[in-house]
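Below: a set of structures, written as structure tokens.
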Structure I
Amino acid sequence: MPDRLPPLTALRAFEAAARHLSFAKAAEELNVTPAALSFQIKSLEEHLGAPLFHRLNRAVELTEAGRHLAPGATEGFATLRAAWRATQRLTDQSSVTITAGPAFTAKWLAPRMFQFAEAHPDIELRFTASLKLMDFNRDEVDVAIRFGKGRDEGLYSTPILQDWVTPMMSPEMAKRIRTPEDLVNATLLHMDDVTDLSSDANWSVWFRAAGLGVPAKRGLRFSHPDHAIGAAATGAGVVLGRICLSERDLREGRLVAPFPIALTTDSHFRFLCPKGSEERPQIKSFLTWVLDQAKDMDRFSEGRVLVRAADVPG
């Protein structure tokens, strides 16, 4: 039996009809007449030497042969479309699609975007705020900014930010909380987000690093760190704030961080993209800009005592 593939147009017609189980809907999707689509499928059946559909009065059903062919045809066209879109992106010099976590996008990236737009008016940035793992081809993403220890085999990966946490509060609350010991009776805001920074560098660890006792369990709990930071800015309590999410509030005076001890972990923010893509002009420009912005945050580390959370005695 010859293994030469049938015409691509015939396979495409079959795949659409098998997905919709309707010649009319498949023809509408492919922008052809039902008669033209039926002709393509008939030619495919002649090429195979067996029917692919049972033609009923008002519907069609896949035959056994059709059921065997349909999944591979759908997967094949999906792979082909993904490869075509990825190839198109390689020729696109004017846009970058970036995925980053919702909190990081809202608190760190978005407030800075006007600066990038002013410096690079010819480059359009598109954002997908998500923490899910991305497939660069399937999800049509050029760059991912992720937080963690990094297991980035097969990708270009470079660190861009070292995050740390320290007690932060409103300026009004800071008038009453002048020493670390004052935190013992303060309302503490707890973050229960999924990052290992919030789970490893928590209030219990900070209290031990500061030579204090066990922190009170009372207080408010938040599943999103940016919500906890917002609550602290309104005076609801003291948050163990992440610098990457709170630096704008510190810069503009909504929060203060009066105590020097700050906790770090081995996790960091990384800039990820397919290998070789880092040399594409618009991605290279975006990476350079991100690194410059990250370097500008060094001022917040001045005078801090950065303590690795894992080194704090239990």
Structure II
Amino acid sequence: MKINMKLQFSTLIRLSIYSLLLVCLAANVFAQSRQDTLRLFIIGNSFSQNASAFLPQLAKERGKTLIIGRAELGGHSLEQHWGYVEKAEANADDPKGKPYGGKSLKMLLGQGKWDMVTIQQYSYLSADSSSYYPYASKLVDYVKALQPHARLVVHQTWAYRTDAKKFGRIAEGKVAASQQEMWQKSRAAYHLLAKRINALILPVGDAFEVVAEDRKYGFKPDFSFNYEHPTAPNLPDQTHSINVGYYWNKKELVFDPNHANDAGKYLGGLIWYGILFNDSVKNIRFKPENVSEEFAQYLRKVAANTILKKNH
């Protein structure tokens, strides 16, 4: 009788351990599947549109499922996004509170469950930390109330190209003197924000600065071009630029040193992909058509190193 009881007890222990192992295995499989699927909501402007432009292609190549929700308006700051929330909360029918294609932030955030929500500052104000508050904190609290399980993510935007006529504001009435100063001040402001709200950070601005300072691949202004009397379709040499720079719009030579071109969008997308999916970008094959394989390979290396530095 005692032997049978011992056997039954031993069998029960083995079954319990086996059941526990099955539960752990199932949990692990579930966690892995969760890593491969991301519901991402972006609160931003044209810079977030730039950085996430190629994110779907990168995710698709790596067999990931990506669902993106967007509340983006060109040139908009944290203060402006929060202003729309206040209008919508005061009067749900007020069209001024529904600027995102006729919808409010609450309406968009309420469409299902989001895994991550990104925020960022308007690039011109990004180097002025005082411009973030109290709007960032209010937006974060609002997001948490609507999506309590979502991870907050801060998108660290980039400094303007080195030949920009004007850089971002670093304090009331004062602008950065150079690309490097804009990057340094904006980096400090973004990291302070991420620390205050306990958020993940996407160091796109750091990656842009690495490229800008590279002796071989960094953009160098073309001083031989006749900027005073340009003739279409001639353009200055903009080799390795990751910003839009100069381009012709009909008969007008336009200068945009702020926004990312396809190479910059690719670099931003690599940073977003690598961090959000916690996956390596070293062996990514996709690249934009007008980016050379050599430059694309370099940008992948920059992205991988930037992500590695962030994680250590």
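Rank structures I, II by FRET efficiency 1/(1 + (r/R0)^6) of positions 72 and 176 (r between Cβ atoms, R0 = 25 Å, to 0.05) and report only the one at the top, that is, the highest.
Looking at the calculated values, the largest one is II.
helix-only ellipticity at 222 nm (-39500 (n - 2.57) for each DSSP H run of 4 or more, over all residues; to 500) computed as -14500: which structure among I, II?
II
When distance in nm of label points 7 Å out along Cα→Cβ at positions 216 and 256 is calculated for each of the structures I, II, which structure yields the highest value?
II
Coordinate-derived values only; no laboratory data. If you're wondering where the values come from, they're calculated on a predicted model, not measured in any experiment. Cβ atoms are built from the backbone, for glycine too; each structure is taken alone.
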